[in-house]
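Got some structures for you, see below.
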Structure 1
Amino acid sequence: MLKEASGSPHTNGAVVMSADLRVTTRLQGSVGILDIAGDVTDTAHDPLLEAHQNVTNRGARRILLTIQAKSFMNSAGIRVIMALAFQAEKKKQGLRVTGLSPHLVEIFNLVGLTSFLTIHHSENEALKGWV
């Protein structure tokens, strides 16, 4: 479900929600940022792809996923990130991720996701050279 965000200087886009997930979108220059909080599981597919489409429609040429430290991600969630990575590649958008636990960094490397995205330690690091 897409809702227009309001009231926060940090947010200039939309909030996409499911029962256990909240994705807030914002633009910084040509970078579409998806702030992800909650469980990234099979139910995250539609909200994440909807958030990606939202920032793309608003002119994003690059995508940054910021995943909150308390977020949970299972194997179905990794497949959702993979689907988003394929969509970003299809649209010729760069994709970067920040906020992953060391365990998820290892899994992203093992399953080959790092062929489609780069992992960074912080949002500021991820945005370097992009804005």
Structure 2
Amino acid sequence: MTKLAKGALVKLNDETCFTTHVGGGLAYPLSNRTNDEAGIVESRRPVTAEEEAAWYASPASHGMNDAGESKLPPRSRYVPLHRGRVYQVLRARCRVRLSWGNAIPGMAKILCTQTGEETYIKRELLEVV
């Protein structure tokens, strides 16, 4: 097995991403059964300044939430990763802040070769092609 490094081509590791029901090695799905059966793993990326400005300009940002507190803008966006696709590693080892808490260690920044979108995913969910 080759080392996960910048510029390497990777794919989702079936054993660590999917249940035994669909050919993987997990007893329970990572997110939900629908994504597991469709061969999708959820990954996230930080929102851009333009996306945050668009959120503040939208009606969704106005008012209060159910607890009576002001609404906070989203800090990250969902990016689906598909089984069988090849991704390029942009950063093999990184920490990224995807929410209002601390940065999440053990991540890799990858580029989808089909959509051109960059996203972050846990390193143990990837395998080098």
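Derivation of every value follows stated rules applied to the coordinates shown; laboratory data play no part. Remember, predicted model here, so these are calculated numbers, not experimental data. Cβ atoms are built from the backbone, for glycine too; each structure is taken alone.
Of structures 1, 2, the largest value of distance in nm of label points 7 Å out along Cα→Cβ at positions 74 and 90 belongs to 1.
Consider the structures 1, 2: one of them gives 20 for relative contact order in percent (Cα under 8 Å, 6 or more apart) as calculated from the coordinates. Say which. Walk me through the numbers before you get to the answer.
Working: 1: 20; 2: 31.
The read-out comes from structure 1.
Source structure of the calculated read-out (distance in nm of label points 7 Å out along Cα→Cβ at positions 42 and 114, 2.9) within 1, 2: 1.
Ranked by percent of Cα pairs over 24 Å apart, structures 1, 2 are topped by 2, which has the highest value.
When mean count of other Cβ atoms within 10 Å over residues 18-25 is computed across structures 1, 2, the figure 18.5 traces back to 1. One of 1, 2 was used to compute helix-only ellipticity at 222 nm (-39500 (n - 2.57) for each DSSP H run of 4 or more, over all residues; to 500), and the result was -10000. Which label is that? Matching structure: 1.
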